[in-house]
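Throughout, read-outs are computed from the coordinates displayed, never taken from laboratory work. Bear in mind the structure is a predicted one, so any value in this text is a computation, not a measurement. Cβ atoms are built from the backbone, for glycine too; each structure is taken alone.
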Structure I
Amino acid sequence: MPTPQKEMIVQEMTEKFSKATSIFLADFTGIDVNTVTELRKTFFEADVEYRIVKNTLAKRSLASAGIEGLAEHLSGVNAYAISYDDPTVPIKLLKKFRKGLDGKLEVKVAYFDGQVVLKEQVEALADLPSKEELLATFAMMLNTPMTQFARATNGTMTGFVTALKALEEQKA
């Protein structure tokens, strides 16, 4: 029988899952409290939410949010890294933390921009450039042809002015 507290958790997590651009499901078995606290702090600074929710409540929340494919991976102890802005931030932070933990922090599955990404492909997401890096690259790509056009136009104008000066000196 659901209690009001559990119903509130389901409602809260449904809202979070609905707004998320990415959700990473990780098994944190064997990690000490100090490391988890440090991980939470790192996530907080990066605007990533780190939550631990019982599997039964998470299943209800995922179903209510309309997210399919994650519920079958809910077994054991799970932590959720939820991003609302840049979907690659959580996996980059998790990858950085995993290096010092001897593989204790295992990413099981991810929900990335509306698709379920299995464990084998999650690591590839960590190597994707961030949203800011992609925007900077795009801006450079747009700027380069404009710069080349301005240089070509400037060279033509400089040549024209030089020819006029030479013509003026010749006539004088």
Structure II
Amino acid sequence: MARIFRGEFNLKVDAKGRVSIPASFRRVLEAGDPDWREGQRPKFIIMYGDHRRKFLECFSMEAINEVDEQILALPRGSEERRVLERMTSGQSHQAEVDEDGRIVLPPKAREKIALDGEAVFVASSDTFQIWKPETYEADSVAETEAYLDQLPKNVDALSLLSRARGE
């Protein structure tokens, strides 16, 4: 079973792009880095992604290796493989958590999502996302609420899991 991130955290980002990683997220990153040992810094991947993404997506090394394997299974030279390689390899940055539990977000990543002063870290199963707070509220929360509003009043969103089992 994949290691899972949980929670939503608002955190300060300093002028150099340094931001603390929530402690629970650090534990998942440590567990998801096959080279990590006690006293070392866990590594992970920050993916900027395509122009439609208004957030940064962060993958443990284990999770990005799974994605890379799926991409490598596509035919070499295919358009799908080239686009996915560009997104996951070219539009990404390897980062590591420092001894104080912080990371430095690269300028390009901060510029892409117009991050200035504060960030929202949002768990998304085996990845987590970093958003500008205003964008997260306007886009992600609104999109989720709109989807849920389409369900009948007495339907619990967890009932959607039956679809995953083919029911």
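Before moving on, here are some points about what is shown:
- Value 31, calculated as relative contact order in percent (Cα under 8 Å, 6 or more apart), assigned to which of I, II: II
- Label whose coordinates, when distance in nm of label points 7 Å out along Cα→Cβ at positions 48 and 80 is calculated, return 1.6 (choices I, II): I
- Once mean count of other Cβ atoms within 10 Å over residues 120-127 is computed for every structure in I, II, the highest value turns out to be that of II.
- For 1.7 (distance in nm of label points 7 Å out along Cα→Cβ at positions 64 and 104, calculated) the corresponding structure among I, II: II
- Origin of the value 147, where volume of the Cα convex hull per residue in Å³ was derived from one of I, II: II
- Entry that produces -7000 once helix-only ellipticity at 222 nm (-39500 (n - 2.57) for each DSSP H run of 4 or more, over all residues; to 500) is calculated, selected from I, II: II
- Which entry (I, II) yields the derived value 2.7 for distance in nm of label points 7 Å out along Cα→Cβ at positions 8 and 152: II
- Structure from which 1.05 was derived, Rg/Rh (Cα atoms, Kirkwood Rh), for residues 56-111 alone, options I, II: II
- Structures I, II, by mean count of other Cβ atoms within 10 Å over residues 40-47: label with the highest value: II
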